[in-house]
Structures are given as structure tokens and as C-alpha cells.
Structure I
């Protein structure tokens, strides 16, 4: 076990380079199961979740070579179609292996996924869509057992937009017989990044980035030779909020305005100055942070993965703000820890009323999930009265690459120690 120790009060200044997007890397790696040969993916972050999916696929017979952000993947020989519980339980995104395995082998045995305790996040939408494509499934001892002789195209409507659901079915559909139409599909940039990779492999996909994706199945695919992941917009947003909360000046190398428009609008309303630069985004924090209301929504709305970080910001803003969470039902678990630092937050159902205070107080706190970890670190960067100690930071390593080192390079007093 490790912990993070932070002494607040320093404005952050400098340049930070954003890693490749975790939520683009995981489906891209899974997509390599679709066909044999050597695949090459660039800008791959060093994260616990990446190691987990590699461990699962290694058990299946996949070979990995990596170095300097480049991941080479050979999937010539798939010996197994089982994703075991001991690995899957730590990461919900392992469900992304289901579609590619069914497309390649016609069989898959995937443990029901786990991950952060931020909500139920059921996989029913995945299973319903695959059933419409001819897949037979049953649940046995916590495993999804699925098989199909030939995947067939189908017209599929998602009850709610689902990122992993859209990606999973898109990967299955590229080798199905006939046309598949995904309606009310997710529009996130990570979905389009996967579609770009699949097209480079010979897939026929149109409409990604809209709510209707059309896939024409093809008989064969070729390996992805040179696919580059998009920068992680959640990491970019976290550093944008860090600059705002500390009154700093940060150039975010790789920050993309088109991926963060809703976040930029809210931060500007809070008083932050944001400029588009050739390298990315330059963010200057205000002298006085203004309170702003937010409501999380699927892309292009305000991302749920930045809600906890934005709440930390509102804890030291002037006035009161309302934060409404519409994506995950349990994503206010971090509130009790922020209150340990003196935050004034009241929860009513899926809404949190945050009354801004002059400052937060250093305290020992415990991370409950990936993004909550980041929110507590942001709070620690401005806390007074000693050292903030954030425990259970293993959540952090699932989604941020060397976060404390990046903050150190920006001037923060932060270090990692054994708990």
C-alpha cells in the first residue's frame, strides 16, 4: 500500500505533457484480438488497467512487446477465450474482450466485470445487443458464457448511450454478416478513435461521433500497423482544474479544445483564462474562483469523470454551486472525504450543494475510486495547516501515469510513500 503526501499553497506553473487516453487504449488493445499478425499502437500510457488487460490477453496466447509508449501486439494464436475473475474483478473494461472474441472465435467466457465502486454499470446493454446478433449466452458461476456460429448484422438501439457498449458491439459487427446499425450510440472521442483504428484494419464504419453508427461486416481484416491514441481528455481536464484551483499557469501539451469544450466553458465561467496554443491549451487560474453549476452528461456534455475534481474546485469558490450527477448513481462517495478537509457539501439524491469556503484544511483522507483520488489530491494542493495524506492511491494508478511526478515538475510539494 502507498499513500500520497501533499503540502498545499503553491501555484502550479510550467508545462505538462498529457498521456494517451486510457479509455482509448483499452478498446484498441482488445481490438487486436479481431485478427492475427503484429499490431502497433502508439502513445500507450503506463497504467495499472493497461497491465491488467495485457495480463488477461497474455493468458489467451497474445504476445506483447513494448517500449517508449509503443505497444506491439501479436495475436496470431489465440489459445484461450476465458477472461478469469481474479483479473477481471479489478477492471470493468475487460468486458470489451467479449465482442472481439466472438467475432474471431465464436466463443467467449468472460467473468462479470468489476472496477470502481461508483455505480452498478450493468452490462445488460452489451448482452442484449449481442443476442440480437445471434449470440447465445448464459450466466454460470459469475461468468458470461457466449457462443455463436456466425454473427449477423442487426439494428440495435441502446436505451442509454454506452461507451463500452458502443465499442464492444462495433468490434463484433465489423466481422458480422451484413449491416449493423447502432442507434443512440455513444459519441465520445474514444469511440471515434477506435473506429479510426478499425478502418485502418479494413473495417467499414460510418457515423462514429454521431448517435447513429453504421457498420458493414467484412470477411477479413488486417493488423493495425500504426494506430495512435488520442490524448487523455480526463487527464487534461484534471490539470486544467489544478491550474484553476491553485491560481497557476500551466501549458497542457496535448490538451484538445474540441474534446473539452464543455469543461472549458465551465472553467471560463469560474474565472479561468484558457487559450488555444499550437501545443495544446494554456490555462491561467483566477485570483478569485467563482461558483458554477454543472450537470454531468454523455459527450459532448460535462464528463462524469471530471465531476469529483470540479467539486474540489467549487469547495474553494466564492458562493454556492449545484453539482448534478446523472451518469453514475454512487459518484458522490468522495464527498465525505472532502468534508474531512472542511468542505461544506450537502447531498440531496443525485445533487450536491457546495458552499465555497476561503480555504480547505489538511487532513488524512482515503480514496474511494479513480477520479475521487484526483479530487482529493487537488484539494490537498490548496489545503492549509499541514500535510494532506491520501491513502489507497492504487485507484489513482489505474488511470493516471506518474501523476505525482507531473505535479512535482509544476512546482507542487507532493510525494509518494509507503503507507
Structure II
């Protein structure tokens, strides 16, 4: 047996037994009820599969969206699993999930699968899924501007200790003129004019919601057109409100860079695309605000190398995850190997970005396998260079890569 094979077995065993802290998801605490999505229909109408399904579906977009969720799922199932081989990563993810749950897709039709999911006790099922994925904690994405989510925070609820919050502020930064009336209605002294009073009002809003939800960090998705510094509302609000707030709270800000919204509006949530980000903006932020911490993931493959090089130059920059269109085995392996070779273990290789509960099963099973391969290669090279790698070192490294490095960087 080769040294690389021996290491792969060792690393796989350690990674599989190491609980993960999933630092970015779109899941919800079970107290949010129907906002926590799960089940076969939710898996099939996930926007990854919807956009892929329309490669084959010939029905009009309007007809698809007017149909009920079960009908939509039937169409996706037929198009992607029955009429074509489910070779894409999104389709394989559904099959990995069903298999892990003891459900064989070829032997059960959607009616029987729906029946099985409907029979599950929600809280017990949640625990089972997290155990199957070996996920210890989940960080949600929480927006005060979400009309479904906000009322639950306002009224309060019993928190599930496995779920933590992240404060998402996209509307604040990319739709400022729309947000101003809302903030004023909520009692914050802001105006369309960008001045000291407005900055103070925004900072008070951010502080209130950070405390209300127990936020671990702020986050925003930014378009490829983002520049900093710049004479834009986005740049001004980041500099004069968001970054001072984060320094005061001792929190990082997560920048998810490179999404083009509504490239095809007829696909709705599935219609977003990808664009190349100008990482000079990130360089300027890291250099200009050394007391702020920046968690960053880029959507475009072409940005990955520059992001890693910037992280070598700025210790206040922490790359994380393979997001959305980079969440495919080929790109995860390429990006993870590059990060290991240039950053050691001082990054977070993955987050699930799960929007449906069961996503944590397949996304972490697939990602752990790739991470094991990349780590085993590095350890094999170390032994060839005369460095004997101990079991303790492997456990330490796996712990850092599955959430420990994020916790250290974020001060959590």
C-alpha cells in the first residue's frame, strides 16, 4: 500500500469523526417553522436543480412557477433523473442524501418518498440529519429586512443552541434609497443624504440587530461592479457605518463577491449569474482598515488565486468556502489544494451554503472526501521531505479546517 493511500485512509477517518462548524448556511432554527426547509420536494426544487432542469424542460417559465411545488418537483425529477442520467453535482447530491437516509431512489417513486419524509418528527429528524453530516453547529443567514423572518425576532423565541446567527445587510448596502424609508419607520434617524447623522443611525440599527439576534458577524453579497474607495452609497456606508460597527463589536464582516443578480429574471432565484470581481477593492479595504477583519469568498474561479495571494499579505483576511458555482468537485479540489499550498491551514475550505436541511449531508460528505484527498497529498509530501506527521497533528489540522480556524480568526 502506497504512502498516499495510507494517509488517505488516516485523514478520511479523522475528518469523518471531526464535527464541523458550518459557518454559512441559509437554514433556520426550528423555531422558525416552515422557513426551515426539508424533504424531497424542497431538494428537487432547489434553485441549482431548477436552472439545470430548464436545460431540458420545454414548458413556459410562467407555467412552471404557477404550478404547485409537488408538480414542479415531478417535472424536475423526470427531466433530470428519469429522462437523463443524474450526473451533475446537484443531482448526485440528491442521491447521496437519499442513500444516507436509507432511501433508494430507483426503488421508490416520489409518492413513497414524500410519505416517508412526512412521517418524520421535525426535531428528531433535524438531529438525525445533523448527526449523519456530523455537523455540530450551523450559522444562519438572518436579514432584518425579510418580512417573514423579522416578526419572529421581534417577538422572541427559544433558541436551539446548535444554531447561531449572522446579520445579512444586502439591502442596506446595495439598495440604500429603498431602505431609508424603512429605517425611518423603525425609528432610526437616517436620510437619503449621507452624513454623520445617517451614519450614526445606521450604526445604531446594526448594533440593535446584532444584539437582538446574537449575530456572529455581518455579511453582504456584492456584485462584480463593487469598487472601494468609490463615490457610491455602498462604499460610503461600508466605510462610515459598517466597518466602525464591526470594530466596535469586535466582529468580522463577510464579503461574498461576484454575484450578478437576475441574469435571467424568468428563473427567479435560479437566475443569478457570476462575474469577475475587482479585488483591488478588497486590497484597499484590508490595507486601509487593519483593525477590521474580512471573511471573503469569491464566486468566480478567476478570482481565486488573487484572493489567496491577498490573504498571504493581509492577516485580517480569511478566505472561506467554495460558493455556489464553485461548489463542484473539480473546483473544490483545485481551490482547496491551492489554499493549502499557499496558506497552510489558515483558511476555511468549505461551508455548506445549505438552503434545504438535507444539503448538509451531501455537501459535507462530498467536501470531506475532497479535503481528505488534498490533505493526504500534502502529508505524503511532508514525509518525503523528512517530516513525520503524527495523528495528533492530523486531528489538529482537521479541527482547524472544519471551523477552528474561522473561530480563531473571528475571535469566537
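FYI, it's all coordinate maths here, none of it is from the lab. What you are looking at is a predicted structure, and each value in this text was computed from that prediction instead of being measured. Cβ atoms are built from the backbone, for glycine too; each structure is taken alone.
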Margin query: Given 19.6 as the derived value for mean count of other Cβ atoms within 10 Å over residues 174-181, which of the supplied structures I, II does it correspond to?
Written below: I
Margin query: Quick check: -8500 is what I get for helix-only ellipticity at 222 nm (-39500 (n - 2.57) for each DSSP H run of 4 or more, over all residues; to 500), calculated from one of I, II. Which structure matches?
Written below: I
Margin query: Comparing distance in nm of label points 7 Å out along Cα→Cβ at positions 110 and 318 across I, II, which structure shows the greatest value?
Written below: I
Next item on the list: For the read-out semi-axes √(5λ) of the Cα gyration tensor in Å, for residues 54-181 alone, a value of 22, 18, 15 was computed from one structure; give its label from I, II.
Entry: I
Next item on the list: Can you spot which of I, II the value 3.7 was calculated from, given it is distance in nm of label points 7 Å out along Cα→Cβ at positions 94 and 238?
Entry: II
Checklist line | mean count of other Cβ atoms within 10 Å over residues 78-85 - highest-scoring structure of I, II | finding: I
